[in-house]
1. When P(r) over Cα pairs in 5 Å bins from 0, in percent, for residues 109-156 alone is computed for each of I, II, which one produces 5, 26, 35, 25, 9, 1?
2. If percent of Cα pairs over 27 Å apart comes out at 35 when worked out from the coordinates, which of I, II was used?
3. When mean count of other Cβ atoms within 10 Å over residues 61-68 is calculated for each of the structures I, II, which structure yields the highest value?
4. Determine which structure produced the value 13 for relative contact order in percent (Cα under 8 Å, 6 or more apart), calculated from the coordinates; the candidates are I, II.
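Rule-based calculations on the coordinates, nothing more; no lab input. What you see is a predicted model; the values in this text were computed from it and never measured. Cβ atoms are built from the backbone, for glycine too; each structure is taken alone.
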Structure I
Amino acid sequence: MANKYKAAMFDVGMTLIYPPLDEPFLDRLHDFGVDADIVEIGKALHFTDQHFFKNYPGVLNQPVSTFYEYYASIMFAYLHIDKIEVHEFKDLMLKVSPPRSIWKVYPETLECLGQLRKAGVKVGIFSNWDLSLRELLDKMGITPYCDSIVVSSEIESEKPQPKGFLLGCDELGVEPEECVYVGDNYRDDVLGGNAVGMDALLINRSDKPSGKTGGRFVEVKDLYDVVDIVTGIRD
């Protein structure tokens, strides 16, 4: 069976790797004598991320200290927490367990990247990230699977601007129409990729549809779905 695409280009954060935020958040609540359900915290994190994606595009790519107080206030509202001063919680969180200080690969990440490579699909990365990304990808074991790595801070251009998408395609040796972009952000990843001629796969790991419409994309649950679509096993 022929591959549907010659190459797949990936976002990094919340696509290939994730910061374990639920347990540190719960630990800090406990520091203030407040308890919450870990599952509900996970739902609150997803809700808050989507709120930022929709209303404040690009803000989550900025240093955490610049937005975390407002981020925590949305979390508190979702979880009905009113016994903690948000600014005090923010100060403790940033001091003791700053978000994004620890990253983990999703369980299927390396397996799926390997499956794509085995199928003859070229693998690239284009991510909005600071200059630490290459070192982090090395640490996560992702670098050996990549034919191209483009970092926004190195080229001074972030998604959804076209420069990084086009540079990635050039490094992969494919036309944009032959490459699919995979990410979790509708604005940056779907619309950004579509604008240069790439199809997109929107990863949504929650139990609810994203509700996004418009553009050339398919919503998928995880990287296994990505492999199946890219290699032509499913549409």
Structure II
Amino acid sequence: MDSGEFENSTPAGNEQGRHSRESGNELRSSNRLAKARRRMLKRDLEGRDITDPRVLKVMAEIPREEFIPQSWQSQAYADGPLPIGMGQTISQPYIVALMTQELRVNRDCEVLEIGTGSGYQTAVLSKLVKKVYTIERFAQLSESAQAVLGRFGVSNVEFYVGDGSCGWPKSRLPTSRCFDRIMITAAVPKMPEPLAKQLADGGLIVAPVGYGGVQELVACEKKANKIIERLICDVRFVKLLGEYGFEQ
């Protein structure tokens, strides 16, 4: 072997070693996150009042770390919200599970989600319903969520960028012209009228409602064009900005 061949082989060896170390680090990180996800399920979901087996199954399958900035991924399964940019957050796992459970969805449901955010809640819903229609005010967040869901092969979600408090664009409504369920993932001062109108009779809306730093998570059922409200618990959400939400 001449000196040129020797010199060429040394960097290759270093490169191989570097890739081996990186693979080892990724495996250890993956194992830690998998362990944290199992702990979240047992302690923060099953250990509280999340009892719907479908919700628990989906929460066990979806890697929350893929929906948050890399700098926060080590905290992916901590029971708290995390920043995702644009002044928005990804809700804590318990709240995601609770709101999904309270929405009482089934495979035939068409669901409107107000506030795509990271796309994590969207992903959870997509595994449980026929189709999700999701609105996000910030194009950057919508594009990021679309990219992540695309990587996972999720195909039953339709995205829209705009004012979620005004509801889904009339020109793009589903055949039924309404939604079986609506989830609002940011605080509203009161239930937006356009959303109540787009809810099917017998349908449910789950949303955080209130003016202060603490809101009430409520489930609202529509019966004969009347909204019947039920209080779930106190929560803290960022505000939904828009015509029927909060002013900027």
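1. Values: I: 5, 21, 30, 23, 13, 7, 1; II: 5, 26, 35, 25, 9, 1.
Attributed to the structure labelled II.
2. The read-out comes from structure I.
3. Of structures I, II, the maximum of mean count of other Cβ atoms within 10 Å over residues 61-68 occurs in II.
4. Working: I: 26; II: 13.
Here the read-out was taken from II.
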